Structure I
Amino acid sequence: AAGPVVPTREWRELYSALDCAAVAAIHPFYTASVREFEAAGRSVVGSAPVGVEGTAAWLDAIGVACGIAQDTVDAAKNRFLPAIRG
């Protein structure tokens, strides 16, 4: 499930954001936020994948960061990658 977007609107949302398995860092300028998540022991995965190969690599990285079985990740790739291929 997706959680709050950081930077947040309210400080209370930060606690929710820290209650995550992994962080998808969308913008490269959020380095201070990334440092805080890493300091809290959260895995950070680059985000905003481009194309089939980028999306496949991103799904693999999320799977590793969250401890998801490879067969489950492969099922997700088989479900979503064909839509990207067109």
Structure II
Amino acid sequence: MKNRGIKRQLVGTVVSDKMDKTAVVQVERLVKHPLYKKYIRRRNKFAAHDNDNRCNIGDKVLITESRPISKLKRWRITDIIEKAV
């Protein structure tokens, strides 16, 4: 049975804001290599819903898992943590 009560939250950087009401957020995480024990950076891109088009490229944002909004959007931008310079 899936954990339905808690929604996942991730912190990432906006890499594209060209779409209307959508921002592409890149999330980076560190993974330990099973054999060499060295930490490797892994990146994922998520299409996140940005209703007011508040985000710009380079902003650090908090995204929260949500119900499917479109074909690719399953995340919402909850908060802008840091604005781009």
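Bear in mind these aren't lab numbers, they're just calculated from the coordinates by the rules spelled out. This is a predicted model, so every value here is computed, not measured. Cβ atoms are built from the backbone, for glycine too; each structure is taken alone.
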For distance in nm of label points 7 Å out along Cα→Cβ at positions 51 and 67, the calculated result is 1.4, so let me know which of I, II that is. II
For relative contact order in percent (Cα under 8 Å, 6 or more apart), find whichever of I, II sits highest and give me its label. II
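If Cα extents along the principal axes in Å is calculated from each of I, II, which structure is the one that comes out at 45, 41, 22?
Values: I: 40, 24, 18; II: 45, 41, 22.
Here the read-out was taken from II.
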Of the structures labelled I, II, which one yields -18000 when helix-only ellipticity at 222 nm (-39500 (n - 2.57) for each DSSP H run of 4 or more, over all residues; to 500) is computed from its coordinates? I
